[in-house]
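Derivation of every value follows stated rules applied to the coordinates shown; laboratory data play no part. Keep in mind that this is a model prediction, so the values were computed, not measured. Cβ atoms are built from the backbone, for glycine too; each structure is taken alone.
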Structure I
Amino acid sequence: MRRFSEEAMTAAMRQIATILDVPADDAQLLRLTNNAVFALPRSGIVIRIARTHRLRDRVTKVVQLARWFAEMNAPTVRLAPGVEQPIEVGDLVASIWTYVQPQSPTPFVEDLGLALRAFHDLEVPPFPLPVWDPIEDARRRLADAEGLDSHDRDFLVEWCDRLAPRLNALNQRAEPKLIHGDAHVGNLLRESSGLVVTCDFDATCVGPWQVDLAAVAVGEERFERMGAHRALAAAYGFDVASDPFWPLLREARELKMIVAAVPLLDTSTHVAAEFAIRIRSVQENDHKTRWRPFAELPPSTTRARLI
């Protein structure tokens, strides 16, 4: 059994359900990327299991953030009440969340703009948070990659080396703000009241707030989805493409969009094929070839909600 296969994560989820004394027969696998995310609707919870024990510090950070968001009454998803967190099962670590029943309409990019404005208006929490560092995140994923060939690994490592000092300089110049770090409509949930809340704080950190607006803008360029960037800019009140640091923000985002696939290269031929298209287009400075969102790949990988 592979250590991050659906079978292995399902077994871990069932162990956690036993610890929580809740049934798992209605469990639904929502995502299988850096986390295995299971909804247990009847019990009203979501179980997020980190794919490796090396992410324990990140899970602890997310739990601490979620508690602080609740204190601030921020529009974010809530931890499941009455559960000591995080939970460990073997060498895996998990967090437990309140299940939000999907509501119509699903959130739009305009909702994302408003959610990000509210998120950026929050003060920086009174406890240590990591500084925005997409290079360290990329290197961590590369170190955990099992299906990456040596040529592509060398290219990505060299790209990280070139980009690191420029991003460090940006961090030093920018006003430190709380940023989500993975801002897209897939990380929004609409509650039964109609309120849109933000979820998935794995990448939340302190850094230049413009980072959160770059995801939609780069996605529009690479996926050729017209209109989303303009709608986001209108709802938020700022066009990130007008920022003097836009070329640097775009490059950092593209690196993340490529390295995000690395953990699944040896588990999905569809992800591996899309990864090859993305990395080759960057290597060849090709801005015409369109990328395909991982969530739109054939059914065997539709659960893998990458970017």
Structure II
Amino acid sequence: MIPIHLLRFHGAILRATGRISLRGVFAPKVKSEISPVHQIIAAPPAALIEHYLAWCGAADRYPNSLPAHMVSYWGLPLIAQILLQTPYALTKVLNQGVTLRINGELPRNQPLHCKAFVALQLEEQHRTRLSVTVQTGTEDSPNIVEATLHMAFIHRRRPGNSTSTSAKMPRVDDPQLNWNTLGTWSATAHDGLQFALITGDFNPIHWSSLIGKLSGLPSKILQGFGSFARTLEQLKLDQIAQVDLRFLRPVRLPSEQLLVEQTSFDEVLSAQLRLRDRHGNVYLAGTVQQRSSTA
């Protein structure tokens, strides 16, 4: 079990979460233009890194570096600062997926130089689509990892009471595709709380079945970044330049065994990637781009 004393490392995200909650009480002061956020963050503590790696199933990897998907730890507080500049109902945000570009290895013991900014803001009739990018690097190499979180804010229901907000879904049911299983993983009933203790994402839908059901979910669900991280750890990440995955359905807690599947890489070094269960339900789907041998 992950110790509760790790809470002391999550002051930034807990403060940001409190400010987001207060948005439901006080009218926001909205800026006419959303400003980028620049911040230098101390290197994550060794104890936190080790617990994160163990949770992801990567305890023997990354001896001198940080996993690129650990951006959820330092990136979510920066994304929250961006969102607090918008007029949207932040407690009703739908996370639709993550694009992660890996340009190199993040060193373990150096301060992280981070920049968060809006990559896409598209106002539609019934919703707003917003993508926020977090660039992370060092003083000498400011963009080693680039993560973009894709979100949607629903303003009102579509005609016909449809509440669909999914981004354009990848073709994961194409009978021409030949899927290979890279690995499997499953989640326990407590994994939502465990992931919260190592990242600070304490949304109660991830650790309380009651809150999950009151929110319209069948139960508590695993954080999207948690599903993303465990899925990526089935890949050979040292050979990957970019992963782009959409969240198609939440992983219920506890979960059954889930399969990480990938097609073969094509001539442009791209392949399809998905996370599914043995009944054919797809949870994550998208593409993975292999690093060129000349890069």
Structure III
Amino acid sequence: MSRYRTAGKYLLLAAIWGTAFMATDVGLADLPAVPFAAVRFDVAAVLLFGAVLASGTDVRPRTRDDYVYVLVGGALMIGVHHAFLFAGQQYVAGGVAAVLLGLIPVVTPALTRLVATDEEFTAATALGVVLGFAGVVVIADPDPSNLGDSALGVGLVLASALAFALAAVLTHSRDPSLPFLATQAWMMAVGAVVLHVAVLALPGQSFAAATWTPSALGAIAYLAAVAGAGGFLLYFVLLDELGPIEMSFIEYVIPVFAALAGWLVLGQEVTATTATGFVFILAGFLAAKFRAIRTELRRVAGETPSRPAD
């Protein structure tokens, strides 16, 4: 029964984060990209700090790893990642953005090798990266008649994926002493500050250009409370139950829900080009993670009780 509950939570998280792309598309109809992302994480940070205070857990960073994890993770994984992602979704649909973020588990091993010499960069890793970026090229469809907004959107979402992967690499060896709830609250607060600075620095991203319609406010509420605070809490519960390998597969379940929500709510269609790119990116992930996946499958098979003889 616990296996079914875990599977249910896994699909629920994929649905929450998948529909978040549709909610972002809804909000972007009335809000500039970076102010939209900034307000989302303002609200999420307030909600998470409220949860931290209500639970009575430690909220103060104390160690060097606490500060590095919060500052690097917040600046890159929350701030820079979402600035590029929201900006990219001005030009490409949420379903396409969700597929492109499947590159995160593909490029992470390659980036890890650049900063940690004890990490092995294998032929399988190289093949995975090549296949992953081939998927990006397919989705971008770079012919002379298609070098405008669509290619710009793909490039921005690709930059968001690289920012997220770089944050994962730079924090992977850190061991923060803070409880994960407090860590996430601080990361979202740092990310919100980075996004507000970006609002001031980037042209065309002023709060004055925002139209605070009911649909925009609803998108912010969903992204902050459900996809942000609730989604990250559920993610870390599942990470503890399943481990990083199985959890990384969620990047390939999320696009299904993103595409379905975009089609049902916004009438967005999934093109053959996007589907083909998804296949390339998934193949790149399987190649890059081949050894880890094989080890995980053997572990799961060893834990499965054998069927009694008839």
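Among the shown structures I, II, III, from which was the value 14.5 of Kirkwood radius over Cα pairs in Å, for residues 150-221 alone calculated? Checking each candidate, the match is I. Could you tell me which structure in I, II, III was used to calculate helix-only ellipticity at 222 nm (-39500 (n - 2.57) for each DSSP H run of 4 or more, over all residues; to 500) as -13500? Answer by label: I. For distance in nm of label points 7 Å out along Cα→Cβ at positions 102 and 278, the calculated result is 2.9, so let me know which of I, II, III that is. Label of the originating structure: II. Can you say which of I, II, III returns 50, 37, 36 when Cα extents along the principal axes in Å, for residues 94-269 alone is computed? Among I, II, III, the structure yielding 50, 37, 36 for Cα extents along the principal axes in Å, for residues 94-269 alone is II.
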